[in-house]
Structures are given as structure tokens and as C-alpha cells.
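Please treat every number below as a calculation from the coordinates, not as lab data. What you see is a predicted model, and the numbers here were worked out from it, not measured in a lab. Cβ atoms are built from the backbone, for glycine too; each structure is taken alone.
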Structure I
Amino acid sequence: MTDAYIHPTAIIDTGASVGADTKVWHFCHIMPGARIGRHCILGQNVYIDKNAQVGNGVKIQNNVSVYQGVVLEDHVFVGPSAVFTNVINPRSFIERKTEFKPTLVQKGASIGANATIICGVTIGQYALIGAGAVVTKNIPAFALVTGNPAQQQGWVSEAGCKLVFDNDGHATCPQTGDAYRQTGRQVQKL
């Protein structure tokens with residue numbers, strides 16, 4: 001935890017790892033075995049469960065719980081009050097810790113405020129999940145999804161700008177000028 005800022009009200013359990021230049025704000029709780037990378041920001045009241053993994057440069061806004069089985073790769077953004085789950089059919093009277101389903105949020109993806117991510121899915125790199133969306137299935141890289149259940153509305157660039165593809169499957173990010181190619185249901189940066 002060298003060179004990390006930990007607010008005095010935050011609780012970092014023994015066995016948790018917090019990378020350099022990370023900021024952990026008010027009332028956060030990081031459980032044993034949790035791994036937080038470098039240059040991250042954990043907003044007020046963030047909970048990181050045991051063995052959850054948070055990459056470098058991740059921003060997690062207020063009131064988010066990252067449960068065991070969730071992996072957030074580098075440069076992921078999680079908006080305020082977004083929800084992750086780790087069991088498909090929870091019951092208070094049945095122990096299902098052996099049934100946790102892993103959730104992977106790949107590099108650079110963004111999850112909007114109040115979105116719900118049902119366990120067992122992969123959100124592709126640089127995908128953009130709209131505020132309030134309910135994600136129940138895998139989301140491809142660069143996809144823009146909204147709604148309940150989340151439905152794809154289009155494609156976005158690494159910068160988060162909407163991509164418009166020509167008849168040959170080519171698009172250019174209006175902000176950066178980066179080129180993209182669409183092949184079927186996949187988009188890649190060239």
C-alpha cells in the first residue's frame with residue numbers, strides 16, 4: 001500500500017493489496033485477498049470482496065460493491081451505484097458460495113450509473129454499458145448497450161464516440177481519427 005491514499009474511515013483488511021497512487025475514499029472496505037492495481041480511484045462507500053481483482057487505472061464511483069468472482073481489467077470505469085452479482089439464484093437460507101459465476105469486465109469498458117451486471121458474463125473491451133442497463137449476456141468489444149435487458153444500440157470507439165460504419169465496414173472515430181473495421185458482429189481497431 002506504499003504511496004496509496006487511504007481515507008481514515010476506509011477499512012483495508014490484512015491480506016488485501018492496494019497499488020501505488022491509488023486513492024481509497026470515505027467508508028470503503030477492501031477484504032482480504034482483494035487486489036487493487038495502481039492509479040485507481042475508489043469512491044465513497046465502495047466494497048471490494050475477498051479475491052476480487054481490480055486492474056490499473058480503474059475508476060469505481062460511489063456505492064459500488066465488487067463481489068468475489070468479479071475481475072475488472074485495466075482502465076475500466078464503473079459508474080455510481082452500479083451492481084455486480086455473483087450467484088444466479090440466491091436464497092438467504094441456502095449457502096451457494098461454491099456456485100459463484102465469474103464476471104469479466106475487459107480493458108477500457110465503461111459501466112453507467114445504476115447498471116446491473118448479472119454474473120457469468122464477459123463485457124468486451126471498450127464496450128459502453130448505458131446507465132440503468134441490465135446486462136444478462138456477453139457484450140462484444142466496442143458495443144454500446146442500453147435498456148432492460150440490455151440491447152445493443154451501436155458501436156463506440158475507445159474514446160467512447162459513436163461509430164458509423166460505411167458499406168465496406170469501415171469507420172473513423174470523430175474525436176481521435178482512429179480507424180475501425182466491422183466484420184459481422186465484431187469490431188476491431190485498426
Structure II
Amino acid sequence: MEQKEYYAHPTAVVDEGCTIGKGVKIWHFSHIMSKCVIGENCNIGQNVVISPEVVLGKNVKIQNNVSLYTGVTCDDDVFLGPSCVFTNVTNPRSAVNRRGQYAKTHVGKGASVGANATIVCGHDIGPFAFIGAGAVVTKNVPAYALLVGNPAKQLGWMSEYGHRLNFGTDGIAVCEESKEKYKLENGIVTKII
């Protein structure tokens with residue numbers, strides 16, 4: 001019998017045909033469906049649904065009551081807050097079968113999605129973007145952007161450590177925690193290395 005390199009709580013349902021990385025933890029009442037890929041050291045909270053063909057990078061943290069539907073991919077170090085939802089059909093109808101028409105949503109490395117946020121399918125979230133609690137994302141989100149509200153609007157920029165960036169007249173900002181520097185130029189933020 002093959003030894004599992006991940007932990008699944010006895011109440012979790014893990015379908016055949018999943019790829020689950022070493023060090024993954026899957027908690028109470030979660031359902032991991034076939035053909036999904038979960039990278040190493042992910043933490044899947046209680047009552048999480050991960051649908052077929054969803055792909056998660058390494059060290060993705062998913063809080064309780066999150067639904068990830070077919071068409072969603074997340075890079076490494078993504079944080080998904082409690083009860084956030086990703087849709088996969090833009091015009092759902094009960095009587096119309098739209099399987100095979102799922103729109104894709106990609107969440108970039110290090111991005112955070114707040115509690116109860118909704119990500120409408122077909123929109124990508126850039127690396128290290130920060131989606132506030134309860135936001136409804138209806139468009140693509142640039143890297144390092146801070147979005148809040150319904151519909152979500154950009155309020156500013158965030159550092160890789162999750163702090164608001166305040167750019168000076170020179171277009172430079174410094175993260176208060178890491179002291180890393182960022183440049184804002186032509187509406188695009190990059191980290192200065």
C-alpha cells in the first residue's frame with residue numbers, strides 16, 4: 001500500500017485521480033475532486049471544495065468555506081480568505097448546460113483574496129495583489145494592486161509583505177516592514193532589486 005505524503009482529515013473526501021503534494025493538510029469536510037493538482041505544503045481549511053482541473057501552486061493557504069471551481073489556477077503562496085468564491089460561468093442558467101464553457105481565472109504568486117470576496121470568472125489577479133474582504137472582482141487586477149468594494153475598485157498598491165505603499169513624487173515607495181523598495185511607473189508597480 002502506497003504511503004500518503006499528505007494529511008487528510010477522516011471527514012474529508014479525496015477523489016481518485018488527484019495529484020496532492022508532500023506536506024499538504026486537508027481539513028474537516030473538504031472535498032478534493034478528481035484531476036485537480038495541489039502543490040506541496042498547501043493548507044486546505046474546513047468545508048473547502050476544489051473542483052476538477054483546479055491547479056494550486058506550493059504553499060497556498062485556503063481558509064474555511066472556500067469554493068474553487070474548474071478553470072481556477074493559483075500560483076505559489078496565494079492566500080484565499082474565509083468564504084471567498086471563484087465563479088466559472090459568466091451567464092449561468094439551471095436549464096442550460098455550460099460545461100466546457102468555463103472561463104479561466106488565474107491568481108498570481110503571493111496574491112491575497114479577502115474573506116467573502118467574489119472573483120467573477122475570466123479575470124486574472126496579478127502577483128501580490130490584495131483583494132479586500134467582501135470585494136467583487138469584475139476585471140483584471142494588476143500586480144501589487146489593492147482593490148475593495150462592489151464592484152471592486154483600486155485604492156492603491158500593496159507590498160509583498162501586505163502593507164500599503166505610499167509613492168513619493170519620485171515614484172518610489174518603501175515597505176514599512178521589509179524595507180524593500182518599489183517603483184511606480186506608467187501605472188505599473190515593480191519591486192526594485
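Here are the numbers:
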item	result
If distance in nm of label points 7 Å out along Cα→Cβ at positions 79 and 159 is computed and equals 1.4, the structure in I, II	II
Among I, II, structure where distance in nm of label points 7 Å out along Cα→Cβ at positions 47 and 87 as derived comes to 1.3	I
